[in-house]
1. Taking volume of the Cα convex hull per residue in Å³ from the coordinates of each of P, Q, which one would give 163?
2. To test your reading of the models, identify which of P, Q gives 0.80 for FRET efficiency 1/(1 + (r/R0)^6) of positions 70 and 294 (r between Cβ atoms, R0 = 41 Å, to 0.05) when calculated.
3. For which of P, Q does distance in nm of label points 7 Å out along Cα→Cβ at positions 14 and 262, calculated from the coordinates, equal 6.5?
4. Suppose distance in nm of label points 7 Å out along Cα→Cβ at positions 158 and 190 works out to 0.5; of P, Q, which structure was it derived from?
5. Given a value of 0.10 for FRET efficiency 1/(1 + (r/R0)^6) of positions 78 and 142 (r between Cβ atoms, R0 = 25 Å, to 0.05), calculated from one of P, Q, which structure does it belong to?
6. Work out which structure the value 15.0 belongs to, where mean count of other Cβ atoms within 10 Å over residues 118-125 was derived from one of P, Q.
7. For mean count of other Cβ atoms within 10 Å over residues 270-277, which structure out of P, Q has the highest calculated value?
Structure P
Amino acid sequence: MSLVVQIDQNGGPEVLKLVEVSVGQPGPGEIRIRHKAIGLNFIDVYQRSGLYTLPMPLKLGMEASGIVEAVGEGVTHLKVGDRAAYASQPPGSYCQERVMPAKCVCKLPDDISFETGAAMMLKGLTAQYLLLKTLPVQGLEKGDFVLFHAAAGGVGLIACQWAKALGLRLIGTAGTDAKCQLALANGAEHCINYSTDDFAVRVKEITGGKGLKVVYDSVGKDTWDKSLDCLRPFGLMATFGNASGAVPPFAPGILGNKGSLYVTRQTLFTHITTRESTQAMADDLFAVVQSGKVKIHIDQQFPLAQVQEAHRALEARQTTGCTILTL
C-alpha cells in the first residue's frame with residue numbers, strides 16, 4: 001500500500017487529499033519506485049485548478065527521486081536497487097511508491113542527493129531545452145542578452161546559472177527586490193523588479209535600444225505584451241507557462257507589426273518522448289550540476305501531508321528556488 005495525493009475535482013489547495021492505494025507489479029516497460037523526495041512544480045497547480053484538464057480522480061506530481069524496487073520486462077537501463085530520478089508523464093509522483101513508465105526515469109549519479117534529484121529534474125530539464133534547444137532563428141552566441149521571467153523561481157535560478165556558464169548575459173525579472181538580488185547572486189547580469197519598473201523600457205536601455213533575440217516566459221498573461229516589445233526583428237517569444245493566467249487569443253498580424261517575430265509554446269514532455277532524448281538531456285543536466293556551475297537551491301520543504309500548504313505558498317509566490325515534499 002502507498003499513500004498518494006489525489007483530487008476528485010478541480011479547485012483550490014483544499015481539494016488535495018491523502019488516500020491509500022495498492023501498488024502492483026510493473027508491467028512491460030515499467031518500474032516500481034519507492035520515493036525518497038518529491039518535486040513541486042507550477043504544472044501541478046495548473047492540473048489541480050483545471051487550467052490543464054485531466055480525467056478524475058487525478059493523482060498529482062510530475063517529478064521525484066527514489067530507489068527502484070522492481071523492473072518490468074524490456075527495461076534494460078535500470079535495475080532493482082538503483083538510485084533514480086525522473087520528470088515524467090503521467091502525473092502521480094505525490095506518493096510513497098508507484099508503478100510508472102520507465103522510459104523517462106534516469107539513474108541518479110551517486111554524488112547527487114535524492115533531495116537534489118527530486119528538485120531538479122523537471123525544472124533542470126526545462127532549463128536545458130530552453131537554453132540549448134529553443135533557439136531564435138539567428139542562434140545564440142556568447143555575449144548575447146536573453147530575458148528570463150520569474151528568474152528567482154525553480155527554473156529561473158537554474159537558468160541564471162546555466163546561462164552564465166554558456167556565456168549568455170541573462171536579464172531576469174522578479175516581483176520583489178529580494179528575489180532580484182537572489183537572481184543576481186546566481187548569475188543574472190541584470191534583474192528587473194517588474195512590480196516597480198517597466199521591464200520593456202529597462203530591456204531597451206540595457207541593450208542600447210537593440211532589443212533581444214529571445215524571451216523565455218513562464219508567467220503568461222501579465223508579461224506577454226511587453227515581452228513582445230522587448231524583441232528585435234525576427235526575435236523569438238518562447239512561452240512555457242502561465243503562472244499569471246493563460247495568454248489571451250491574439251491576432252497573428254501583431255507579430256508582423258512588431259518585427260516579423262516568432263512565437264513558440266514549448267512543453268518539456270514533447271522533448272522527452274523517447275528514452276534517448278530524455279537520457280541525453282539528463283546527461284547535460286547531471287554534468288552541469290556535478291561540475292558545480294549550477295547549484296540546485298531547495299528553499300522550501302514540506303512533509304507530504306502538508307501538500308495543501310505547499311500549494312498555497314507556491315501560488316502566493318512566497319517561494320524561491322525549488323520546493324520539495326519529504327517522506
Structure Q
Amino acid sequence: MSGLSLEQVSRRSGDRVLLEGLDLAVAPGECLALLGPSGCGKTTTLRLVAGLDPCSSGRILLNGEDITHRPAGERQVAMVFQSYALFPHLDVGENLALGLRSRGVPRPERDRRIAAVLELLELTPLVRRRPAQLSGGQRQRVALARALLRQPRIVLLDEPMSNLDARLREDLRPELRRLLCGGEPPVLYVTHDQQEAMGMADRIAVLQAGRLEQVGGVRELYTDPRTRFVADFLGRPAINWLPAEGGRVLGVRPEHLRPQAEGGIAARPLRREWWGHQPLVWLETPHGTLRMLLPAGGELLDYLMVGWRAENELWFDADGRRIDGAGPWRQQGRARAV
C-alpha cells in the first residue's frame with residue numbers, strides 16, 4: 001500500500017500507556033492532522049513514525065514497506081519541530097547546505113536542490129540572511145525548506161506554527177498547505193489548535209488519552225461526531241450540554257439555539273460578547289447556563305424562550321457514545337423545535 005499505514009501501533013513507557021492500538025492510514029499527497037489535548041498521543045505518534053521512539057507493539061508501513069524497526073536515519077522522513085533549530089551563525093543558504101554536505105551530496109547537485117527549494121518557498125532573496133535577520137514566518141519556511149531538501153517519503157510537522165502570532169499563523173496556513181499538500185509524500189500534521197487543523201488538513205484524527213476517537217473530514221467530525229469527546233472538542237463556541245434520562249446527554253451547538261415565542265426553555269440573558277460580527281449570549285436557564293450565537297443584528301428581550309430544530313440534536317449515552325432517536329426533551333415538549 002502506498003502512503004503511511006499504522007496497524008495496531010502502541011507505545012508504553014513503564015506502566016504508562018502513551019498510545020494504544022492506533023490504526024491510521026495517510027494516502028500519498030494527503031495531509032492528515034492529529035488533533036487533541038496535550039498528552040493525548042499526538043507527538044508520540046510522530047516520534048514513532050520518525051523512528052525516534054520504539055513501538056511497543058504493532059506495525060508501521062511506508063509505501064508498503066515495514067519500517068517499524070528501521071533506524072531513524074534510514075526512513076527518509078522529514079520532521080519539522082516547534083523550534084526551528086537553525087544555526088544562528090550560518091545564513092539561510094549555509095543552514096540548508098549543511099545537511100546535504102554531511103550526507104556527501106556533490107556540490108553541483110547540492111546547489112541545484114537548494115536553488116529549487118529556495119524558489120519554491122520564495123526564499124531566494126533571503127539566502128544570505130542569518131536567522132536573527134528573518135521574521136518568524138521566514139524562519140519557519142527555512143526550517144521547512146531544510147526538511148524538503150531530504151526528498152522525504154513522508155513529512156512530519158509537530159506544531160510548526162506554535163511560535164507565531166495568531167495573525168501570522170492565519171496568513172501562513174494557506175501557503176503552507178499549498179507547499180505541502182497534494183504532492184507525493186503524505187503529510188502528518190500535529191496540532192492542538194482545531195482552527196489550524198481545519199484549515200490545513202484533508203482529514204483530522206482526534207485523539208484522547210492515547211486512543212483514536214474518530215477520523216474523518218472537517219464537516220463530518222463537526223456535524224456527525226461519534227463520541228461526546230469529539231463533539232465537545234471540535235467547535236467554538238463550545239457546545240451546550242443538557243442532561244436527559246438514563247444518564248444520556250443532549251448536545252446542541254450555540255449557532256443552533258434560537259429565540260422562539262413559546263414552548264421552549266425559559267431563559268434570561270446574562271452577558272454577551274462578540275464573535276466577529278455575531279453576538280454570543282450566555283443564558284441562565286433552569287437547566288444551567290447555555291450559549292447562543294445570534295445572527296448579526298439579532299436582538300434579545302430580558303426574558304425569552306429558546307429552542308432548536310430536531311435535526312440539530314446530538315445524543316450520547318452514559319458512556320459518551322453517539323446514539324440515535326428523539327429524546328425526552330422533544331417528547332415532553334420542553335424545547336419544541338423552532
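1. Working: P: 124; Q: 163.
The structure behind it is Q.
2. Numbers: P: 0.80; Q: 0.15.
Of the structures listed, the value fits P.
3. Details: P: 4.7; Q: 6.5.
Derived from the structure labelled Q.
4. Numbers: P: 2.7; Q: 0.5.
Source structure for this number: Q.
5. On the way: P: 0.10; Q: 1.00.
Derived from the structure labelled P.
6. Numbers: P: 29.5; Q: 15.0.
Only structure Q yields this read-out.
7. Details: P: 15.2; Q: 10.1.
Largest one: structure P.
Since every read-out is calculated from the coordinates, none of them should be taken as a lab result. Because the structure is a prediction, the values reported are computed rather than measured. Cβ atoms are built from the backbone, for glycine too; each structure is taken alone.
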